[in-house]
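Each in structure tokens, the structures are laid out below.
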Structure I
Amino acid sequence: MNGTHIFFIASAVVCFALAVFGQPIFEWSNRLTRRLGFHRLADFRERLGETPLVLVARIVMFLAAILILFLMWKLPR
């Protein structure tokens, strides 16, 4: 296994971790947005709804991780 494969595996693991912890990351970022003084932006994100945003983000991250692993598998040895 060379450095390129390790990089692809690490990238896929990061994508999977972001997909698994999507909801806590969304809540944390909304609290941070309020602390920084962007209350209208935080309100907009809450009105838009947590469930659709987090669900779409999770699906995209899972697909990205699968694509990364597939491309790593297709790399020439």
Structure II
Amino acid sequence: MSNLFEQTHLDFISDVLAPMSEYPTHIVAMANKICDANPDMDREKFLARAVSAWEGAQLDRMQSEHDDYEMSTKIWSAM
């Protein structure tokens, strides 16, 4: 069976789509499905890149939420 995805596709999935997952366990399930279609895929490399991207997205989200909280606290304390 030939590979369904090229490396550029796998990079896009790990960098763009994986960070959209709610939980990192979804990324593992995604990797399992992709490996079914790509028997030669380096699963560990994909997981490392995808989970790293997911963690970065979560940190960005948490920072944004913190900034929103700080701003609302300043507004209320100024009243």
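Where a number appears in this text, it was derived from the coordinates with a stated rule and is not lab data. Note that this is a predicted model, so its numbers are computed, not measured.
Which structure, out of I, II, was relative contact order in percent (Cα under 8 Å, 6 or more apart) calculated from, if the result is 53? Please report the intermediate quantities before stating the final value.
Numbers: I: 53; II: 38.
Working through the options, I get structure I.
Comparing Cα Rg over 2.2 N^0.38 Å across I, II, which structure shows the greatest value?
II
One of I, II was used to calculate helix-only ellipticity at 222 nm (-39500 (n - 2.57) for each DSSP H run of 4 or more, over all residues; to 500), giving -29000; which?
Label of the originating structure: I.
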